[in-house]
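Engineer: Have a look at these structures, which come just after this line.
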Structure P
Amino acid sequence: MSKDEIFNKIADIIADRFEVKRDTITMDLNFKFDLDADSIDFVEFILELEDTFGAEISDDVAEKLNTVGEAVDYIAANGDK
């Protein structure tokens, strides 16, 4: 799967889960600062990424994922779908 395809899937998840306009989501979007998400929202988002992409995302890795771009890079390197 290409990084563009991964980005598009992640952007769709963000738009749906966080009620953000799809066209405002960029690689630089910061999960903690640009989304009105609490820690539970973020954990649920990470679980959805794991289910969608077949990637195991440890708590340590999840804490270091700050932007959409970082998530795309991680999924590209570790996902299996």
Structure Q
Amino acid sequence: MKIRLKLIASYREHLPPGTEGSVIEVEVPPGATVAEVVTPFGIPLDDSSVIVLNGLTVPLDAPVLEGDTVAAFSAIAGG
């Protein structure tokens, strides 16, 4: 199934080379979790990251569904 992964700010460097923008489409197996989506991209699964599913903070073991968007960015951001 296909979902979207959006890596924001400094996390964009974790996207595959040649990626334009900050969003890629990722093929994941049914039952995949938020953690399983971001782990292959080297996103830290600790308090240094904010990881959301469809704009909501969820547990890392939350399952993703076809068409979902997982977004990640550093919790340490100026503003």
Structure R
Amino acid sequence: MVSGLVFVRLLSGHEEAVMEALRQVSGVERVIAVFGRWDLVVAVQAEDIDELASMVINKIRAIPGTTTTETLIAVRLKGPKLFI
């Protein structure tokens, strides 16, 4: 399984419609409206990276009112000292 966060920027006035459309996308776990550079943070989960990419490109970015996305893929950190 691959988990991630998709940050979404919207056209003004499209917040409710995009949030509702996102809730219908398979793999979307949570949709959070935020203030700042991004308008929404979307928690997603997919079987693999290809499915995650397809979800973002073909479903999330295709929703009318969505202008920009940035995807952060979650990783598992192993061991106590990965960075010094």
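Engineer: When P(r) over Cα pairs in 10 Å bins from 0, in percent is computed for each of P, Q, R, which one produces 17, 51, 22, 9, 2? Working shown, then result.
Structural biologist: On the way: P: 19, 61, 20; Q: 19, 57, 22, 1; R: 17, 51, 22, 9, 2.
The correct label is R.
Engineer: Out of P, Q, R, which structure matches -1000 when helix-only ellipticity at 222 nm (-39500 (n - 2.57) for each DSSP H run of 4 or more, over all residues; to 500) is calculated?
Structural biologist: Derived from the structure labelled Q.
We did not get these values from a lab; they are worked out from the coordinates using the rules stated. Everything numeric here is computed off the predicted structure, so don't read it as measured data.
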